[in-house]
Structure P
Amino acid sequence: MFTITDRFNAISNAYDIHSFSELRHEIFINRLKWPLACPAGRELDQFDDQDAVYLTTMNSRGQVVAGARLLNTAKRSLLGEAFPMLVNGVIPKDPRVIDVTRFAVDHRSERTEGCGNLCGMLLCALQEYGLREGLDKYVSVSDVRMEPILRRGGYRFKRLGDMVEMDGTGVVALDVEISEEVLASARRRAKVTEEMLPLEVIRRAA
């Protein structure tokens, strides 16, 4: 099960955000060596503001082991502000188009033992969220190595522009479909048979 954290419950879920920032530091700073300025042991940036929405899940010890940050493109987005060169055409700016950022899955076996297919579960959670919120689609700035992962996860997507090499890595902007068909495919691939999000009504961040 994933937790949804937004402006309405950010205080009560402060630990979730803190633990997610530690996971982000492990993956993006320690493992992938992104040259980012951030607090010791945590990865945070200017997009971690009151409008950000987080989907996170924990292991049995209360450590976040998978998650993603969602940004409303009508307000601001990583794609629009930091990577507009990846889009051929108009930068998406619509409340029904969400920028998926900081997609993170823990790679440390001592933390993920017994957690199941975390990547597949996160992909299912994103589709559930998009459908419940009535979103049109997701966009994302992605390392090209994410494309085969998304395909294996049952996702359908297209590039919004040409690949650009950054720090020796190919980077692309993706337009990602949200649909019942993709959710069904993601669940089948991940062998997920239950809802990944709480059943209560999702609050749309204003």
Structure Q
Amino acid sequence: MPIISELKRSEVTDPKTLVRFKEMFGDREPTVEPGTVNGTRGNLWTVTAHSPAAMEILEASIAIMLKGDVMSRIYKELAIVRTNWNIGSQFTFSQHIKVARDVGVTAEQADAIHCWQTSELFDPIERLVLAYADDMSAHNGRVPDERMRAMRDNFTDEQIVELTYCISLWILHSVNCRALRLEWDDRDDPIVEIPLPEGYAWTPGN
């Protein structure tokens, strides 16, 4: 379950949020009968609905992903999927790996995104995009000068801005899903201490 409460349809006052509820849940009360048209539980929407301003950001993110018209959808989805993997969001990664395949990323490329550095499946521009996503999502946004020069050699300023915002927004969504335990990010941290078996004692240095 999410960390905070889900907003019932009857509690929603923002007209735009009500439109989104209709699109995702039909006429059902999502807190009683969960499930979206995309096969997810839907608590991303019922939790985010607490803040109409946050819903605006979420909707704008979807718009720049789907309708931004200066950067290839393939490049945007490669960057978004790699970002989701770096942040460790099961939900955003799982959703966008499907989107990536829909827009033209091959099944083999999708399977290799986690190890793109050693894969021969990506062309030089795709590798540049994946490296840029790594700079932003795994290296705290520190983009080497050489990488940015390569970006500017291959993309327009408008394309770079659109791609940068896509990556930044999905850093935001991936972190939020993990923090609030939304959708498929409602899971315990896998990195935990394993206790010693009974009868064993810890020996420093071993």
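FYI, it's all coordinate maths here, none of it is from the lab. As the structure is a computational prediction, the values presented were derived from the model and not from experiment. Cβ atoms are built from the backbone, for glycine too; each structure is taken alone.
Ranked by FRET efficiency 1/(1 + (r/R0)^6) of positions 160 and 192 (r between Cβ atoms, R0 = 41 Å, to 0.05), structures P, Q are led by P, which has the greatest value.
Output the label of whichever structure in P, Q has the greatest value of mean projected area of the Cα convex hull in nm². Working shown, then result.
Numbers: P: 11.0; Q: 16.1.
By mean projected area of the Cα convex hull in nm², the leading structure of P, Q is Q.
Upon calculation of distance in nm of label points 7 Å out along Cα→Cβ at positions 8 and 168 from the atomic coordinates, which of the structures P, Q produces 3.9? Of the options listed, only Q reproduces it.
Computing semi-axes √(5λ) of the Cα gyration tensor in Å, for residues 80-119 alone gives 34, 12, 7 for which of P, Q? Numbers along the way, then the final one.
Values: P: 34, 12, 7; Q: 15, 14, 6.
Source structure: P.
If you work out distance in nm of label points 7 Å out along Cα→Cβ at positions 16 and 136 for P, Q, which one comes out largest?
Across P, Q, distance in nm of label points 7 Å out along Cα→Cβ at positions 16 and 136 peaks for P.
In this comparison of P, Q, the computed figure 20 for relative contact order in percent (Cα under 8 Å, 6 or more apart) is attributed to P. Can you spot which of P, Q the value -17500 was calculated from, given it is helix-only ellipticity at 222 nm (-39500 (n - 2.57) for each DSSP H run of 4 or more, over all residues; to 500)? That value comes from structure Q.
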